[in-house]
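Have a look at these structures, which come just after this line.
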Structure I
Amino acid sequence: MKNFGPEAQEKLSAAKVLVVGAGGLGVPVLQYLNAMGIGTLGIVDHDRIELSNLHRQVLYDEGDIGKYKADVAGKKLSAQNSDTEIQVYRMEFKLKNAEALISDFDLVIDATDNFATRYLINDVCVLNGKPFVYGGLYGYEGQVSIFNYENGPSLRCLFPEMPGPDEVPDCNINGVLGVLPAIIGNFQALEAVKLITGIGELSSGKLMIYDGWNQRITKVGIKRVASHFNITELAGHYEEVSVESGITISPEEINKLMLSHRDLMIIDVRENREYNKFHLEGSLNVPLSRLNAELGQIPETEAVLVVCQSGIRSRKAVSILSELKIPIYELKGGINNYLYYADNR
């Protein structure tokens, strides 16, 4: 190809790329960088594969349900290209391990689905002088940019402060069209290839917004704000909500929980349309968007079990319900996990 020959391919084979997240964005990023001949690919993910993942995380199949994404991805990528050195980190990208994880890599790709991890990636990359490729999803829209590259802006130049848990809806609540993560993930992979090889025009200093509904791409300039690079240490924490008061239980533990708390209230924080499709018997439907306002109307009870669709909203609800000063439990994996357990026990 013009402007892409053996020299560019050698740069790819010498590159070390860390991909944080092996889900909707991470899967296409990993598959195409692996196929392109990246020398070393690091995979950071602690989640297990669920049935609800399969419509957009096409590296996995029904036989992989219940297995760790990082482990399965590592094996399948090695089968795709045995020359790539695959490094699997089956763990969360957290404050205590972030710097150690990125230390041996040239480039970080943000394939996460939450702001807490995204801001941690940004700050640790700024501190250690590493660029990262950002990708975001919402409904029919996706965003891509490169941050902290050759005197370009950082994530905080675009979004100075981390949004609160209820300020920006996430795709776990609002959904995402299955093909969209593949489109955005491949844009991220392309930016990574261009950055590594030095070809083409990069998205540093620009936010590319892809509108899948209208098949339209818009680019917005991002100015570098010098004060956002005055980071001498990482923040004390990178959390959207506090979940210290919540105790996670599995579907098979629900009956045991009911026996230990005879006055247990189940609060389902999904929207009414989701609740009406299926819900646990005896549960009270209070959508997360109304939970704060209706907190005072919740009857007195001995303990609360919080339920949502996939476990994301219940985590946020725990923080709100902690004001009740009673034991708060959350169902791991939500209704999706409950139904999978019910179908396979």
Structure II
Amino acid sequence: MNTTFWIITGIVLLIAVFIPRVGLLAVYKTYRVAQEREQVEDALKHLLDREQQGRHASPESLAGTLDIRRGEVTRLIENMEEQGLIESQGAQLHLTTEGERWALHVVRAHRLWERYLTDEARMPLEKVHTEAHRREHTSSDTQLDEMDAAMGFPTRDPHGDPIPNREGILPEAKGMPLTAYQAEGSIRIVHLEDEPALAYQQILAAGLRLGQVIRVIDKNPQRYLLTDGEHEYRLAPAVAANVSVAPLAESEVARAQAVSLVDLEHNQKAEIVELDEAVQGFTRRRFLDLGLTPGTLIYPELKNFFGDPRAYRVRGTLIALRKDQAAQIWVKPV
């Protein structure tokens, strides 16, 4: 009996370990393939980021970004060269045409997922990067095309980074770091860098957001003091360097004199100036479908005891908007 038991047990273990597609060995191989693909794609993103900055990646920079040992980096570089993804020129690493195409696919996946998780899943901004990184490695071109179309072909992610289109064309990044901007007057936040995570958390905790119009009141080696005309914000210079800004266009000067819809008093009429650039995807499409376009008259009509959502009259129709939605609609009181 004992002999029979051990024979059966041995057979079961052999099946569990070695049978294709279901055995532990097959599961482990699948896991290893996924891990290797993720490492390759993270390396491609690093090279693309360096080239966009006008710099060259190196084995040392790759090891630092991926947090791996030099021996592992050497094997990774050899593997990517064999696949025709990169070329080595001395200590410099360069993307090939195929490597750049693949890198742009990963960047597109990451930024589209960030847009979706922010706008539709309503995930907190400080959490979307990690989740988007997890999903970017398993998204096909077809899946990304469908997501892109469903969200109305957004051009920027929640941090202000441009999203490559399906042809791999990457729009030019806007702005310069706040610490490098020297001109005076009002400026607009066009990008919030989400790495390192600690600096990004400090930016969010301060209350700064994409699209916000600010002005530098004071700066010194210890701090940057900013204002949006209503609140003041204090940032350490190292954190301020992760905030990119740009001068206001003529159309934005009118925006600087506008207020958000959420600030209107009961029955105070106003004209819509524009939708905040942070409004993308399904949300922007819904706003436009509701008739929330520049020049349209709108005002809060019915009072809500709880204050949220609030009812607004627009084009003869009563609509309900949450505070966070109304805060992204800029209006001029009339």
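Only the coordinates and a few stated rules stand behind these numbers; no lab work does. Quantities reported herein were computed from a predicted structural model and do not represent experimental measurements. Cβ atoms are built from the backbone, for glycine too; each structure is taken alone.
At a glance:
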| item | result |
| --- | --- |
| Which of I, II leads on distance in nm of label points 7 Å out along Cα→Cβ at positions 73 and 297, largest value | II |
| Given 15 for relative contact order in percent (Cα under 8 Å, 6 or more apart), calculated: source structure among I, II | I |
| FRET efficiency 1/(1 + (r/R0)^6) of positions 65 and 257 (r between Cβ atoms, R0 = 30 Å, to 0.05) - structure with the largest value, from I, II | I |
| If helix-only ellipticity at 222 nm (-39500 (n - 2.57) for each DSSP H run of 4 or more, over all residues; to 500) is computed and equals -13500, the structure in I, II | II |
| Computed 19.2 for mean count of other Cβ atoms within 10 Å over residues 177-184 - originating structure among I, II | I |
| Structure from which 38, 22, 18 was derived, semi-axes √(5λ) of the Cα gyration tensor in Å, options I, II | I |
